[in-house]
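What follows is a group of structures, each given as C-alpha cells.
A short reminder: the numbers here are calculations on the coordinates, not readings from a lab. Small disclaimer: the values here were computed from a predicted structure and weren't measured. Cβ atoms are built from the backbone, for glycine too; each structure is taken alone.
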Structure P
Amino acid sequence: MREVSPQQIRGIRLWEGLLDPAEQAVMADDLRAVARAAPFVAPVTRSGRPLSVRMTSAGRFGWIADRRGYRYGDRHPSGIDWPPIPDSVRAVWDAVAPDARPPESCLVNWYGPAARMGMHQDRDEGDLSQPVVSISLGDDALFRIGSVERGGPTISLWLRSGDVLTMGGDARLVHHGIDRIAPGTSTLLDGPGRINVTLRVVTAPGCSTPTGSPRHPR
C-alpha cells in the first residue's frame, strides 16, 4: 500500500489512492471469487422496492435486505456459507484500523452505471465503537456526507478507485450516500461500474451472534 496521509472530512478519514493499481487488480480478482462462491443478489426493501445496487458478502456474517427488513445473517440467502474475507481486503482493515476488533463482515456492493445509494446510517451493528472501513474500486462515485442527525447541510466528494475511508468515533453514524457513478472513469473492471467494499464488526463485545431484530427501512 502507498504511503498516504488521511484527510479529515467531517470526522471521516479518507486515504486517497491508498491502493496502487496492482493491488486494486488483485482485490478485484479476489472479489470476483467471492461473487462466484456467494452470487450477487438484488436486495429489496420491506415493501418490495428494489435497490439499485447488487450485494454479496464475505466473512462470518453477511448483510441482508429483504421484506423482513435489514439484518445480518450467517448464511447467503441461498443457504450456503459466506466465503472468508479475502486477505487483500483484510490487509486494508489492518492498515487503517489497527486497533479495532477483527472485521466480521465484508459487504460487497456492485454499482452499475445508473446505480445510487440514498442517504443512510450504518447502525445495524452491535458495537458502534468499532469503525466502518470502505474501499472503492472501479468508476468514480460522488459520495455525499451529512451529519449524525437526519437532514441538514451536506458536502460531496468524488471517490476514485483505490480510495479508502473510515467512519469511526464521532463520525461512526454520519448519514452518507452515493449520488451517482461516472461511467468510464476507470478501466479496472470488465465494464463500467463500481465495487464498494465495507468491512464491519457486527457483534457486541462478548457475543457470538448479531444482536437485535430486523430493522425496517423507512
Structure Q
Amino acid sequence: MKICAATGNPGKLKELRRILEAQGHQVLSQKELALDLEPEETGTTFAENAKIKAETLCKASGLPTVADDSGLCVEALGGAPGVYSARYCGRHGDDEANNDKLLAEMANVPAGQRGAKFVSAVCLMLPDGRSLTCLGECPGRVAFERLAGDYGFGYDPLFIPDECGVPGGKRPNTEGRSYAQLTPDEKDAISHRGRAMEQLEARLPGFLAEK
C-alpha cells in the first residue's frame, strides 16, 4: 500500500518509514508530496490529535495516511507533559528546551519516583473516510541527565525503557540505556510507536476487508 506519512518531524518520519516499509508498504513524506501542512492539534488525547493529522493530510494527498501523536507521561508530574510534549517549553519542537524543562521539573524527584511511559496513538485514515487507531505504550523512567547516543530524538536521551529488543523478542534493559542509546532494532521492538504499529499491522487486513 502507498501511504502518506503525516509528519514534518524528521525523526518520527524516519521511524514510521522504517516500520511501515518493513511491513511491505511504500511511504511518501509530506515533502515528497509537496504538502506543506501542519494541522493544529486541538485534541485533548493522543488519539484525537492523531486522527486530526491523519484526516487533514489524507484529504490533501488523496492517499491512505498514517499519523502518530505521541508523548511522554511522567508519574511525578501527574502525566505531564503528555499531549503537550512537543511544546512543553512553550515553543513547538524545541527538543533541547523541552528536555531542559523536564530535567528542571524532576530535579528533586528521587530515583524510586521517576516512573514514566511513552504513549503513541497511530491513526490510519483512508480516502473513503474510514479510520483505524491503535495505541502503544512503553514503560520506563526519567533519567537524571541526558544519556545521549547515536539515535533517537525528542525526549529519547532522558527516557530509560524497562526493556530493549533482541532478535525475535525483548529483554530487561539491565544496562539502563536510554531510548537514544538503543539501536533502531532494539527500540522498534519495545517502543510505544513500534507497539502501536504492530497492532496496526495485525488489524489492518480485517479493517481493509470491512465494507
- Rank structures P, Q by Rg/Rh (Cα atoms, Kirkwood Rh) and report only the one at the top, that is, the highest. Q
- Give the label, chosen from P, Q, of the structure having the highest value of distance in nm of label points 7 Å out along Cα→Cβ at positions 100 and 164. Q
- Item | Structures P, Q, by mean count of other Cβ atoms within 10 Å over residues 156-163: label with the highest value | Q
- Message: As an exercise: helix-only ellipticity at 222 nm (-39500 (n - 2.57) for each DSSP H run of 4 or more, over all residues; to 500), calculated from one structure in P, Q, equals -9500. Which structure is it?
- Response: Q
- If distance in nm of label points 7 Å out along Cα→Cβ at positions 36 and 180 is calculated for P, Q, the one returning 3.6 is structure P
- Query: Quick one: relative contact order in percent (Cα under 8 Å, 6 or more apart) came out at 25 when computed from one of P, Q, so which one is it?
  - Reply: P
- Message: When distance in nm of label points 7 Å out along Cα→Cβ at positions 68 and 116 is compared over structures P, Q, which one is greatest?
- Response: P
- If mean count of other Cβ atoms within 10 Å over residues 108-115 comes out at 11.8 when worked out from the coordinates, which of P, Q was used? Q
- Query: distance in nm of label points 7 Å out along Cα→Cβ at positions 44 and 124 was computed and gave 3.0; which structure, P, Q, did it come from?
  - Reply: Q
